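Listed next: structures, encoded as structure tokens.
We did not get these values from a lab; they are worked out from the coordinates using the rules stated. Keep in mind that this is a model prediction, so the values were computed, not measured. Cβ atoms are built from the backbone, for glycine too; each structure is taken alone.
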Structure 1
Amino acid sequence: MPTNRWMAVISLYAVLSGSAFGCFCFSTPMCSSAATPSDSSAVFVGRVTEIWPTREALAKEQRLPRIQMRQMLLQRWRGNLSPQEEQYIRASSEWDKIKFRYAYMQRVRFAVSEDLAGTEVHEVFTDSSSCGYHFELNHVYLVNSSRDGLRYRTGACSRTARAESEEAVEDLKALRARKSGAPLLPRIYGRISPSDLRADVLVRLTRDQNEEWVHPDAGGGFSFDGLEKTQYRLQIQDGRGTGERLIDLTRKGCFEAVPWFSDSWHVAVSP
């Protein structure tokens, strides 16, 4: 099964403290979640202008004694912490949780070029662990964040991505259409990885007696647009075999499919 970030983030490696943990998550395509925007979210396109503190600074700080780290966290994030959070950092004995939630936290600021949904913000918070999103200076991102106390937070499972990435391009179609007042009709789309793609791969979509089919493009992408809110059967086939999945669009704006081949064709489920 392929390791597409938006479908499942499974990373296991040592973070700055030297301890290891994993992050496993599923995320919802914007063509589905954009139908119900929330005031507690902030979705925008922006270029990263600042990341603070740096990962190098965070690595050094992990060696601080607990009392010094508590003081440093309270001073650094003053104004971004609720009174309850400040009291938790001062007094809690759950040191591992404090470190995980606050000691790896980074503030990322943006020059925002396009507000797409929810509240207008120009900075979000993430962390340097495997569950955070690792931004790079001067790159442009589609950012999907949600309110976290006094802050807006994003991470590896949020569908935040480089603006030119495949998933962001698809999500931007839905977000811009919704903002224009003409949301996209239901659609099914996806991409076959280069390792599984062959010239004879055919993608077929059926409903009752109706049938559509396409060959994936050179990059493995395919889509069926302007669909009805009903059930469809998506089938992938080539000379090696076939595989299919029943897809229910009655309550979804879209289905983002991830076909892969292992003895036969399979189609992963997006939420």
Structure 2
Amino acid sequence: MSKRYAQIQQLATEHPVRRLCALLGVSRSGYYEWRDRGPGRRQQEDAHLAPQIETLFLEKRRTYGRVRLTHELRARGHACGQRRVRRLMRAQGLRARPRRRYRPQTTDSRHDHPIAPNLLAQRPAPSRPDTVWVSDLTYLPTTAGWLFLAVVLDRYSRRVVGWAFSRQLNTSLALAALRMALVQRRPAPGLLHHSDRGCQYASDAYRAELEAHGLVASMSRTGNPYDNAAMESFYATLKIECLHQRLLASPVDTQAHVFDYLEVFYNRERLHSALGYKSPVDFEQQLN
């Protein structure tokens, strides 16, 4: 009934209330009583919650859908369900960036360097940080050509522990990301390091760096990039949420933009469904 009354109120400036009530099968006295009563409790709650949703949606860089928004709102003390959040998002025209199928581009595996076995497939999921790292390289488009990104990800928390940018796709790029991770995390010997079979990761220099720090090398099977599914998922998320199909002015702008996404948003703020809707940093801190 309230829906019909709301329709009448919306059209009352253009049509007589008597005619609208007759067309919709309601009494004029009922309509006027509803109008003069003011908004109900649920409408008042919606009016309070809607701007909170919009503010949070923009704060999270338009990347959160109803599920993550609901978890974040509840964490901030707002009692709400996913259906209500979805309804209020639709009413305000808020829509998270759609996910698209991501087809990973692998590095050159046509080389004579030794290939490590796929040890990751034989291990259970890690139960603490710095026991399994995964690594990969990707291409970032800019208006001045490609910028290459290397990332080292902690498999337990999905936290980015090392990263590096370069205009050249070479071993030095992969090594820079690894060395950053080693300096920041100082893992104990025995950590499993998984990558694809690309020449950067199979090179003498990269294998020597792993060996010098007691890291155990593991590599995906030929033609199976999804053996490294955590990295592929991460890069898909990065390109959708951070770049979202737009070219930045230069490699320098792209680097600054991606740095902000990695260190400010992804590691410290973005809720991850596989982590019980916690950020990677919060997920690690719960162990302490």
- [ ] State the single structure among 1, 2 that was used to calculate Kirkwood radius over Cα pairs in Å, giving 22.2.
- [x] 2
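Any idea which of 1, 2 comes out highest on mean count of other Cβ atoms within 10 Å over residues 58-65? Each step should come with its number before you reach the end.
Details: 1: 13.6; 2: 16.6.
Once mean count of other Cβ atoms within 10 Å over residues 58-65 is worked out for each structure, 2 has the highest.
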TODO: State the single structure among 1, 2 that was used to calculate mean count of other Cβ atoms within 10 Å over residues 42-49, giving 20.5.
DONE: 1
Open item on the list: Suppose FRET efficiency 1/(1 + (r/R0)^6) of positions 162 and 234 (r between Cβ atoms, R0 = 25 Å, to 0.05) works out to 0.35; of 1, 2, which structure was it derived from?
Closed with: 1
- [ ] Identify the structure, out of 1, 2, from whose coordinates helix-only ellipticity at 222 nm (-39500 (n - 2.57) for each DSSP H run of 4 or more, over all residues; to 500) was calculated to give -12500.
- [x] 2
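In terms of relative contact order in percent (Cα under 8 Å, 6 or more apart), which of structures 1, 2 is highest?
On the way: 1: 20; 2: 16.
The structure with the largest value is 1.
Check the numbers for distance in nm of label points 7 Å out along Cα→Cβ at positions 74 and 202 across 1, 2 and tell me which is largest. Could the numbers behind the result be given before it?
On the way: 1: 7.0; 2: 4.7.
Comparing 1, 2 by distance in nm of label points 7 Å out along Cα→Cβ at positions 74 and 202, the maximum is at 1.
Looking at distance in nm of label points 7 Å out along Cα→Cβ at positions 114 and 258, point out which structure of 1, 2 has the largest value. Don't skip to the end; give the middle numbers.
Numbers: 1: 2.5; 2: 3.1.
Once distance in nm of label points 7 Å out along Cα→Cβ at positions 114 and 258 is tallied for 1, 2, the winner is 2.
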